[in-house]
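These are the structures in question, set out in turn.
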Structure 1
Amino acid sequence: MTDVILGADGLSRPRWAATDGLLQSYYDTEWGMPIRDEQGLFERLSLEAFQSGLSWATILKKRPAFRLAFRDFDPEVVATFDDDDRARLMADAGIVRNRLKIDATIDNARATLALRDEGGLGAFIWSFSPSETPRPSTFSDVPTTSPESVALSKALKKKGFRFVGPTTMFALMEAVGIVDTHLLDSHRRGSSGVWAEASPVVSPPESTNVE
């Protein structure tokens, strides 16, 4: 079974993004594109933590409810959440009702605000960018951790963050463009611009008709 599938639109995608419409749209437009702003990174950090032990498809389907429940992941707002908010979140069937993860998200919002004195969450996370990115041809070539994700995990924990293990941080680094783990044959390889030198970007065909 091939790890890359050619779609009806003539574009090659990994299997996980080739059939489900929601995942395909996420893969084509979001995954791996650079995110550097505080609120955007706090949202991704939070969602990656909630995803632990679950499928990303589950989190993606619940993302609108997550954004509503956590006030668009504005760290200044989430940092003020109290016991009433915790009760509200635990009663919200639209999100993942895990008390430890909810508490961690609130604590992480407060830790995010504290990082502003050191340049902010964006500068902190991106400072762990590697000198090179993986060049996977198959899924088996894609790592699940890296020296940089291990270091980022340790550094964030020292700053008071929780649910930021090395595997979760590597997934975050993939999602926000710090590393490019698009398969070499994928139409998205190199599309972030961060690692454009790693492989030429394959432009979408002018027509969606397959020859």
Structure 2
Amino acid sequence: MPTDASRIRLILGLRRAGITDASVLAAIESVPRERFIPETFRDQAWEDIALPIGLGQTISQPRVVATMTEALKVSKRHRVLEIGTGSGYQAAVLARLCRRLYTIERHPALLERAEGILKELGLTNIVARAGDGMAGWPELAPFDRIIVTAAPKEAPQALLDQLSPDGGIMVIPMGRTADSQHLWRLTRNGEEIAREKLMAVRFVPLLPGVADDTKA
């Protein structure tokens, strides 16, 4: 099982990797990553690696979670939309930093598991639903921040439309192929979108619709 030493080693590694936001590091240190990982892999929970969580999905590498969270520039006044709940780990980190987190997952089975863990951890500022992440959550828009944890070729227009025009930020992996993905920060001011390339990444593809997990 993970130890305090492995947790400290990871946080020090994130600092060496260039993560400097103290609130982001504190959030990652406080979230028990092992709770979001299948028992088979829990001894690796505090290693800086991605791990499988079932249904062809993964829990992201902590360095990627930290980089995306720091790039999002989240504050306690922000309403955040997350596309791709997955294990629930990224949601747990963000919930410690924002006012309210709305999260969408296309795999109902993963969502049910994640919601159970988040509830056990006492995180009450998260609203989750199964749905098509590419369509976002238009009835609750605009969002101050949007984070996407699967990779489309280009940012879906529906998500750009739901981003606040007053300096709203989206952090999203994009790429025509799995080998060409990069993490981007998109900042919206009015109808203008500023784009910043952050780092090379590798995510599962962003897919439309809701998955039928009974056929998995």
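What follows is calculated from the coordinates using simple rules that are stated; it is not laboratory data. What you see is a predicted model; the values in this text were computed from it and never measured. Cβ atoms are built from the backbone, for glycine too; each structure is taken alone.
For the reader, a short list of remarks on this structure follows.
- Computing log10 I(q)/I(0) by the Debye sum over Cα atoms at q = 0.11, 0.12, 0.14, 0.15 Å⁻¹ across structures 1, 2 gives -0.48, -0.57, -0.80, -0.94 for structure 2.
- Among 1, 2, structure where helix-only ellipticity at 222 nm (-39500 (n - 2.57) for each DSSP H run of 4 or more, over all residues; to 500) as derived comes to -13000: 1
- Across the set 1, 2, relative contact order in percent (Cα under 8 Å, 6 or more apart) reaches its highest value in structure 1.
- Taking distance in nm of label points 7 Å out along Cα→Cβ at positions 70 and 142 as the criterion, the largest value within structures 1, 2 is that of 2.
- Entry that produces 0.92 once Rg/Rh (Cα atoms, Kirkwood Rh), for residues 54-165 alone is calculated, selected from 1, 2: 2
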